[in-house]
1. Name the one structure among P, Q that distance in nm of label points 7 Å out along Cα→Cβ at positions 114 and 218 of 3.6 was derived from.
2. Name the one structure among P, Q that FRET efficiency 1/(1 + (r/R0)^6) of positions 298 and 330 (r between Cβ atoms, R0 = 25 Å, to 0.05) of 0.50 was derived from.
3. Once relative contact order in percent (Cα under 8 Å, 6 or more apart) is calculated for all of P, Q, which comes out largest?
4. If log10 I(q)/I(0) by the Debye sum over Cα atoms at q = 0.07, 0.09, 0.10, 0.13 Å⁻¹ is calculated from each of P, Q, which structure is the one that comes out at -0.33, -0.56, -0.69, -1.18?
5. If distance in nm of label points 7 Å out along Cα→Cβ at positions 42 and 66 computes to 1.7, which of P, Q did it come from?
6. Ranked by FRET efficiency 1/(1 + (r/R0)^6) of positions 122 and 266 (r between Cβ atoms, R0 = 30 Å, to 0.05), which of P, Q sits at the highest value?
7. For distance in nm of label points 7 Å out along Cα→Cβ at positions 306 and 322, find whichever of P, Q sits highest and give me its label.
8. If helix-only ellipticity at 222 nm (-39500 (n - 2.57) for each DSSP H run of 4 or more, over all residues; to 500) comes out at -23000 when worked out from the coordinates, which of P, Q was used?
Structure P
Amino acid sequence: MKIAFVSFEVYPLAKVGGLADVAGSLPKALKKKNIDVSIFMPYHKIVEENIKKFGLEVKKVIDDFDLGIGTDQKASIYKTNLPGTDIPIYLVSNDYYFSSKDVYGSPDGGQQAIFFTKAVIDSIKKLNIHFDVIHSNDWQTGLLPVYLKTIYREDSYFSDISTVYTIHNLGYQGVFDRSYMDFAKLPDYVYNMDGIEFYGKINFMKGGILFSDIVNTVSPTYAEEIKTPEYGEKLEGVLQLRKDVLYGVLNGIDYVENDPETDKRIPYNYNPKSLEGKRKNKDALQKEVGLEVKRGTPIIGLISRLFDQKGLDLVDDIMKYVVASCDVNFVLLGTGEPKYENAFLELAKEFPKKVAVKIGFDVNLAQRIYAASDFFLMPSKYEPCGLGQMYSLRYGTIPIVRYTGGLADTVTEFDGKSGNGFGFKNYDSSYLLKAILKALYYYKRDDFMSVLIKNAMNTDLSWERSASEYVKLYELSKTR
């Protein structure tokens with residue numbers, strides 16, 4: 001099968017969130033299953049920098065062309081490869097819409113997404129590649145299946161192409177003013193409550209859900225949750241309508257990129273049979289971030305965007321008590337809402353030998369935190385899949401999570417023998433506190449911790465199984 005994988009960000013060429021990790025890993029896993037994958041993404045300025053960094057060859061394959069939408073801006077297409085592979089990446093280039101180093105830095109995100117989506121469709125025909133399936137991701141590409149089912153419906157070139165649409169986070173839907181209908185040049189008949197109209201505006205993600213042949217999200221639990229008012233973000237009715245073609249496929253992580261035995265981003269390598277390297281990483285991290293180097297003190301790590309979704313209000317409620325009353329270190333890496341940045345910086349100022357807070361994001365420091373910490377905090381309000389807990393498990397760092405979405409599908413409560421982490425269900429800081437105290441109780445027992453760490457590191461979260469499920473979805477899309 002030939003698959004066009006369309007994503008606004010792809011690791012390691014451009015990364016903001018988990019979408020990039022998926023887009024950089026899943027195609028490699030599909031290739032191992034003899035799926036012919038091509039990736040389409042914008043030619044962001046950061047992509048240009050990373051192409052040079054990785055020493056990749058890049059060439060223009062399509063000269064400037066008009067898109068037939070509400071702008072005179074033209075698109076051109078360049079081609080390179082996903083680093084370390086022969087998987088082609090087609091880059092949609094335009095200096096006006098993709099001039100910022102920030103992946104989402106355009107002054108008009110709606111026009112930017114429409115421009116990218118329309119350019120992908122037109123370039124597929126110009127490249128004369130006959131794909132079986134177009135796999136689009138998140139709100140930025142939500143209008144792609146809408147175009148195919150409307151403007152391109154009578155175009156024989158696209159008649160055999162089916163569509164799969166993946167929701168990575170329902171909280172970000174791409175809702176814009178009705179005037180974007182005119183910019184997109186979509187037919188007026190799709191602007192109604194049974195189409196892409198959404199409370200007097202247009203909703204890109206709603207278009208992807210309604211017009212795709214198959215819809216999936218990134219964990220089985222989240223696929224069920226989003227059909228309810230609590231998690232549905234006002235699209236639960238639409239998702240209920242499409243429940244017969246809605247699936248949950250758990251994300252995986254790249255086991256080659258994230259291997260504690262070979263990872264060059266951490267000072268000391270280790271494996272489940274020999275954990276001395278992990279203990280040395282802990283000493284090194286405490287020294288690096290200015291904490292007292294004390295091997296018997298557990299480190300709780302937190303790497304996150306600092307937003308309400310991530311349960312930071314719960315952490316803010318109880319972390320001062322935890323740090324003040326327990327022999328524990330807390331290391332945080334992230335950036336986001338000022339209220340959380342300031343609160344955690346104040347905590348670090350009050351407990352400088354026990355708390356380290358780094359505002360910003362550093363991929364290499366993140367890896368060192370995963371490798372060095374004893375526990376990893378992820379008490380999300382909702383979590384479509386989550387990758388942080390997967391990385392932590394891979395590195396033998398025990399997750400403490402709220403059991404929702406993909407966290408519920410990947411972390412199971414440790415009972416002394418089985419299980420790979422700790423968690424709670426009720427969204428309340430007292431339950432988070434109980435989970436942390438339970439984890440710290442087990443930390444004092446080496447016999448339990450050795451079992452727990454091995455359970456964590458032996459949890460299979462590779463793309464192997466998930467890629468097989470995506471192949472089934474691609475095949476199923478051809479029958480719709």
Structure Q
Amino acid sequence: MAPNCASPDRAGALGRLSWAGYEWARNPYVLIINIYLFAPYFAKEVVGDGVRGQGLAGAIQSYSGLMIALLAPFLGAIADCGGRRKPWIAVFTILLAAAMLPMWFVLPHADWNQLLFAGALMAAANVAFDSSAVFHNAMLPGLASERGVARLSGLGLALGNAAAIVLLLFLLIGFSLPGHVSWSLIPAHPLWGIDQAAHEPERLAGPVCAIWLCVFSLPFFLFTPDRPSANTPLRRAVVQGVGNVLRTIRSLKHYRNVGAYLLARMFFNDGMTAILAFSGIYSATIFHWGPIPMLVYGIELSVFASLGGLFGGWLDSTLGSKKAIFISIGGTAVCALLSLTMAPDRILWFIPYDVHAAPLWDAEFFHTWPEVIYLAIVNGTAVFIAAGYANSRTMLARIAPVEKITEFFGLYSLSGLSTSFLATGFVTWLTLASHSQRIGLMGEVLFLAIGLALMVFVREERATAA
């Protein structure tokens with residue numbers, strides 16, 4: 001088997017920064033497409049109903065999650081046999097860009113064929129994104145010292161959120177605010193002749209993220225060192241990889257601690273994924289927010305999520321991965337529950353609010369106390385959830401056997417996605433059965449709680465290869 005990866009010394013500062021910079025290139029897809037702009041547009045305007053839109057978005061997430069659950073561990077094992085990871089990342093980067101570009105053609109008030117087209121694009125993008133993450137995550141232990149892994153992981157997530165802020169500002173200033181405010185530096189009309197009435201600012205999100213990905217992923221491919229090739233023919237690598245992952249699954253009895261962690265992460269990661277998948281849709285439909293407040297909402301939360309990535313790295317370095325996970329996932333659960341107690345006519349559920357009260361200010365967004373308090377709560381969610389992603393990735397990098405690191409990162413993706421069709425399906429069913437988005441989203445907190453309960457049995461220690 002090829003050596004695990006480039007050594008930290010050979011990677012150098014530029015190689016490590018370029019590795020983290022790949023998340024600057026790729027992660028805006030999650031924030032702009034899946035959370036803040038395109039997914040709410042899909043639910044509100046393409047589907048035309050918040051409850052049904054949340055249900056369809058959950059179904060798309062479920063099917064793509066099932067596909068990743070089947071592919072991810074085998075992809076990781078194949079790469080362990082073949083050596084290099086960057087060619088695989090390149091393939092999935094191209095596929096992700098190819099799925100985002102046609103999102104421009106997803107029109108409002110879609111018929112069944114158009115909904116199928118939109119769903120196929122969103123599912124393909126999800127599969128490409130998570131497949132690239134298998135190989136990108138697996139490079140982390142070989143690029144930084146054991147002490148530096150947490151900081152590099154947190155830096156990547158912070159850069160991903162910072163990139164989303166830049167793109168959200170570009171979409172807000174260039175396409176959504178013109179014609180609505182007379183502020184300085186805001187154009188009088190949307191750039192490039194974009195038609196706001198046709199929801200073109202929301203539809204533009206896909207092509208903009210695709211171009212951003214292609215441009216800013218280049219430093220990673222140019223400067224981050226890869227493992228040497230094992231010179232194994234692809235067919236042989238496939239056969240060996242499939243055999244290896246099956247043996248690894250059977251031998252999890254030897255890696256009981258890693259297996260216990262992957263089981264715990266299976267639940268709490270799925271809870272976090274559900275929050276990301278549905279939070280934008282919930283916010284847009286409950287508070288009737290259009291593209292302008294959603295873009296501002298996305299910018300604000302991305303700022304706090306960037307801080308959360310750094311906060312997660314600090315937590316991990318200071319307290320260790322296990323304690324950091326309890327703080328970050330527990331904080332996510334508390335904030336998620338509190339956010340569900342807010343509505344246009346109530347605060348923390350029991351405090352009524354007059355929807356006809358005078359606005360707090362004259363801007364186009366966030367002019368009531370329920371909206372302002374809701375924002376404060378979800379800012380906390382953004383901090384804790386970003387920290388949770390950073391902490392969970394670092395935990396595996398610290399406890400998995402070094403010789404099988406990519407294979408275990410494949411299982412890591414499996415643990416994060418193999419139940420996603422259950423969690424999102426449960427949220428979907430609960431939403432449709434109760435005819436309430438709020439009740440439906442309580443299902444995501446259940447998965448966070450189960451994951452935390454299982455983390456009690458996990459030890460923070462490195463496994464040795466069987």
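1. Values: P: 2.7; Q: 3.6.
The value was obtained from structure Q.
2. On the way: P: 1.00; Q: 0.50.
Only structure Q yields this read-out.
3. Details: P: 13; Q: 30.
Evaluating relative contact order in percent (Cα under 8 Å, 6 or more apart) on every structure, the highest lands on Q.
4. Details: P: -0.38, -0.62, -0.76, -1.22; Q: -0.33, -0.56, -0.69, -1.18.
Of the structures listed, the value fits Q.
5. Working: P: 2.4; Q: 1.7.
Label of the originating structure: Q.
6. Working: P: 0.10; Q: 0.85.
Largest calculated value belongs to Q.
7. Values: P: 1.6; Q: 3.5.
Biggest value here belongs to Q.
8. Source structure: Q.
Since every read-out is calculated from the coordinates, none of them should be taken as a lab result. A quick note: this is a predicted structure, and the numbers were derived from the prediction, not measured. Cβ atoms are built from the backbone, for glycine too; each structure is taken alone.
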